[in-house]
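Okay, got some structures for you below.
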Structure I
């Protein structure tokens, strides 16, 4: 049993002012594996005050100085990749082969930010005018539980590159992961107060970050409802905000796609991180003429998507993060059946032999109309909806018929055609023929998926303000 009672404030591990204790539950068996003492408004104010003091000097650092801190952070996190992966598997139930990619992406965010900073001009001049990009100030970074280490690293890298000091509010469901991250921060030896971390609830610690006038910027990853409250409450102190919210991402399978490659790729997109991913491709749009062939291909390919122990390299789908999330996914599966969706594979209940944990059956619905609840609402579990279309234009229309616009995918052999389709999808990122990444490419959403961008220069710019100096 691990006990966590300290936050990280002003370069030191500090006992929590709050006395509320929360249990951390292992999702594979429902057992308590840790107890964490949560932070409160007082802890948060101490962290904000430390960040405010540190900003006086850190905000004036040079590119070279910030780059050196990013290198330290990269080294510190890279040295703990194995530990971070193991604790993500244990605490969150992330399958090990995906968890390691998440952690490595987090470590690499610091090198990507260093490259972005090097290439980003912070000063532009013409005539007697000089324009500079200045750090916005103290930033509140609020992360989600489904990729806690990645979100911390990504947001911290951009903020440090911009010259901002930060207070991080990690998910309280990720306290064991956060504990390892705090040890990484200590090892990186940043100046005191540059990076502060308070573990606590969103409606306590997060709310104080949003309303506190000494916090200039909020970068948040999480639900639409919380994102809306941040926009609303942050307006009182003119907060700058970056919001990375939900998704209901479409995958368009074109009629020239090779099903032996396209269907496994579509299922990887749908079931990534056990379906607990905002980018998950949970809507598969297929040509009506190929529906029967697609159904057969899905049934055949599902044999490779093993459910079970997330620490096993062969496992593709692990448990849901909590009992509440398990019940949420079950309710959507029932709703899909009630609304007329046909269960091709999966369905309600636990997979056989996995009744002890929060495991669900990876489920594929066919004959799904795009106005059904399961096609419009983010389920955040391994549930895929298959919808048919009759033309490229109809596929694009269905793909865009969603309040979300975070991620999407196009699968097909004619690349020119695939690019033409991709260019018409209203989403912040579109991938062609499988999941790929570019650490300099912007990440963020259209519509209810939020606004603002992360990664590379785009992520750094989100922590900067523009100032013009004019001489007469």
Structure II
């Protein structure tokens, strides 16, 4: 496959192994076959030996349905890659509802921006194994070669994948089952940097009897939990909301029971580790919010992007909404979509005595030379998003006055609402749950309440 992305690092330290599990959920099948692969992602620089930037493993567990795989359940385990809710999923013709179908891949991090790199197909359907058979998917042309090959003394099928720029992949599949045996993939990332990754089957084993039954039960619970989390297909941020944490907590005891001593047990270990961290983070943020809400807001020294002090008269006696975030255009990160909803509220509530301010948080604002580039990045984002509210700059000192949530393991954004009486009324770390019809409903409810309180106070 050839993948072109805007940016990618030149070198990354070798990361933790990646595991992918494939499994069909038909309980009538007699056994399952585990296939364990090993692979490497390499960066090719002209005149130098390719540098390994990530090592990974690939484990697929396949039900035998007349010697042919059906639905595939996969799991990726990468400590610095996908968050665990996105580290597993279902693919294949019988995977279920369209919104549940996901394909596995690596998550490669560059300059703070995560980029997904898809795997080649893990299974070659029977009707795609004839010599000369060709098909096209997403501008990639697949063609079955006539040359007879073997892999570990078993007949194998070679599939070449090409693009307009030439050969992109060479894939080797088992002639009987159609399962992937080996893959050599060439891809271009960043600004045309050449990379490749190789996968090869290392060993296989069989699951049957009680072990297989436990795996099937575990997968049913995982699908239920994934549906309750409702995080989408390509979420890259690890944070879970309060309701999501509660959903995981309620289902984990049963999951632990049925996945013990199965290939799914490693996933349970990761979930428990992450859940503990998430709970500690939530507790710290809740304590911080409890300390600040109802207290007088700290003194504000707000500076615009040109470093001029924002006239306090522009927000004096108004309901003030502060949105702390690392405003920048490259790499463009969430919650830029929520910025659009915030701008909508600015147009809707701004005329009712509410002042909205975006706070671009970046330590580079301390350095006059570096700050010029940062200011330009913020201005590009403002133009791209057509933001109508003012943006002020902060090197972290303003955020610190409100208890920088990053010191508690949380991430920006931070949303703060200060009432017309100067007291902190709302403190929210992270993303709001939104839908296109309601937007930032939770934030808007707070704003409406403060508008009413302001009117009531002025009429007394």
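Throughout, read-outs are computed from the coordinates displayed, never taken from laboratory work. Predicted, not measured: the structure shown is a model, and the values here were computed from it. Cβ atoms are built from the backbone, for glycine too; each structure is taken alone.
Determine which structure produced the value -12000 for helix-only ellipticity at 222 nm (-39500 (n - 2.57) for each DSSP H run of 4 or more, over all residues; to 500), calculated from the coordinates; the candidates are I, II. Before the final figure, lay out the partial values.
On the way: I: -12000; II: -9000.
Matching structure: I.
Given 13 as the derived value for relative contact order in percent (Cα under 8 Å, 6 or more apart), which of the supplied structures I, II does it correspond to?
On the way: I: 19; II: 13.
It must be structure II, since only it matches.
Supply the structure label, taken from I, II, corresponding to log10 I(q)/I(0) by the Debye sum over Cα atoms at q = 0.22, 0.30 Å⁻¹, for residues 361-424 alone with the calculated value -1.09, -1.22. Each step should come with its number before you reach the end.
Values: I: -1.06, -1.42; II: -1.09, -1.22.
Checking each candidate, the match is II.
Assuming 49, 27, 18 is semi-axes √(5λ) of the Cα gyration tensor in Å as calculated from a single structure, say which of I, II it is. It would help to have the intermediate numbers written out before the result.
Details: I: 38, 27, 19; II: 49, 27, 18.
Answer by label: II.
Which of the displayed structures (I, II) returns the greatest value of mean count of other Cβ atoms within 10 Å over residues 145-152 on calculation? The partial results should precede the final answer.
Working: I: 26.5; II: 11.2.
Biggest value here belongs to I.
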